[in-house]
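Listed after this line are the structures, all set down as structure tokens.
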Structure 1
């Protein structure tokens with residue numbers, strides 16, 4: 001029973017390794033390798049979610065499993081998406097464009113992709129040593145949140161964009177936008193903003209029939225409209241953290257302005 005969660009973790013690592021090899025094989029004439037890499041990262045997310053749940057359900061959690069899971073996440077959701085982001089977004093820029101601009105974009109893009117990897121590794125390290133972390137913008141009582149965007153979700157954003165658009169980036173302004181996207185996702189991982197964790201969902205309890213219908217509908221959409229659905233899901237989760245932080249900041253400003261000011265006589269001025 002103790003090896004069962006590690007089997008799912010091994011599947012996570014295998015998907016990451018496959019994504020890396022496919023990212024290195026992708027070219028302008030064979031862009032399907034980039035799509036295979038993105039799909040491999042997407043398939044690794046359920047493996048990562050299941051290994052911990054299975055370990056807790058079977059009471060087979062161990063320090064070895066925790067360390068192996070963290071190392072697997074660095075490979076699959078850190079190294080693999082950073083290589084995919086660089087190969088798809090910058091390595092395929094056409095040689096016919098301004099050579100100096102192309103060189104600068106490749107250099108800056110490579111550095112930003114490295115920062116994505118460092119942010120992901122730092123996010124995992126912070127998660128491993130944190131005890132009941134609280135985000136700077138607390139949410140509803142009783143709901144559980146991640147502090148910072150989890151690394152599988154960040155890798156999912158990279159993979160969803162590549163899967164949705166397919167063809168590698170071919171001009172300079174798209175490369176600039178891609179630099180901003182990758183950098184923003186890296187920042188969200190090391191931020192202290194709240195992101196919904198979904199840990200309050202209990203799969204061992206009975207669920208109404210309507211949830212089965214919704215799950216079947218979601219599977220159908222993923223099979224036949226995977227490009228659009230995965231992109232909406234990934235970007236929706238990413239922007240949920242940004243919107244939650246913006247709404248919290250707006251509420252704080254309103255509460256500060258609404259506080260009564262003390263008058264020179266000691267009374268308060270509403």
Structure 2
């Protein structure tokens with residue numbers, strides 16, 4: 001089920017047949033479609049790893065420490081294993097040989113070329129998808145537009161890696177999960193809370209609670225156990241998402257770049273006055 005069948009263009013004379021097939025599907029499979037629509041789409045776009053990686057590289061360079069990962073809204077966890085993919089970010093080639101290779105359109109200088117060591121990774125989602133489940137893999141693939149073969153193939157490949165590595169995302173409310181994750185400090189490591197096109201879907205009250213939780217944990221961070229927050233989220237500027245990084249104990253926050261929502265391009269600014 002992980003192999004993506006070749007797609008062909010629909011000739012004009014076949015358009016009527018296509019629409020008839022769609023009409024039949026809606027008529028004869030209405031119960032299935034209505035049940036599926038109860039769950040919001042989860043694209044778990046793998047190319048967002050190419051947007052997040054420069055932030056992780058920056059954090060590793062600034063702190064000189066291994067990373068503890070906590071991803072909110074992780075879906076199947078495909079961006080929780082960003083270090084298992086291969087990248088070309090401008091002039092920077094990063095990562096080991098991988099079945100998943102990403103090279104977004106890059107604008108700006110190259111990000112720092114820094115080794116990343118991950119000592120712990122965890123993610124949560126209200127409705128996590130299990131990469132080892134045939135049904136969940138099919139559900140995730142179904143959210144990708146059928147004519148975008150590169151995204152289909154990339155998603156299938158990243159799911160294979162997730163199964164091989166035994167990746168698991170916890171079913172949990174984001175705020176409850178953050179309380180538990182932030183209750184423990186990690187001396188000698190940098191703990192990074194991150195999310196991509198996920199925070200914006202939380203109700204305003206929960207977002208405020210989450211902001212307070214992270215800020216309170218940041219107030220207890222130390223140079224030996226720093227806390228960071230890396231975000232790729234929509235803001236007031238149209239046409240793309242802001243990439244922001246905040247690091248405690250100083251609490252300094254910078255917009256380090258902008259990106260296409262699906263990671264097709266990255267406009268990199270970097271951390272000003274980085275070490």
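Just so it is clear, none of the values below were taken in a lab; they were calculated from the coordinates. Predicted model, so just to flag it, every value in this text is computed and none were measured. Cβ atoms are built from the backbone, for glycine too; each structure is taken alone.
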To test your reading of the models, identify which of 1, 2 gives 20.5 for Kirkwood radius over Cα pairs in Å when calculated. 1
Looking at mean count of other Cβ atoms within 10 Å over residues 149-156, point out which structure of 1, 2 has the largest value. 1
Can you spot which of 1, 2 the value -10000 was calculated from, given it is helix-only ellipticity at 222 nm (-39500 (n - 2.57) for each DSSP H run of 4 or more, over all residues; to 500)? 2
As an exercise: mean count of other Cβ atoms within 10 Å over residues 157-164, calculated from one structure in 1, 2, equals 24.6. Which structure is it? 1
Quick check on the output: 1.00 is FRET efficiency 1/(1 + (r/R0)^6) of positions 93 and 181 (r between Cβ atoms, R0 = 30 Å, to 0.05), derived from one of 1, 2. Which one produced it? 1
Which of 1, 2 yields 17.2 [mean count of other Cβ atoms within 10 Å over residues 21-28, calculated]: 1
When mean count of other Cβ atoms within 10 Å over residues 37-44 is computed for each of 1, 2, the largest belongs to: 1
With mean count of other Cβ atoms within 10 Å over residues 69-76 derived as 21.0, matching label from 1, 2: 1
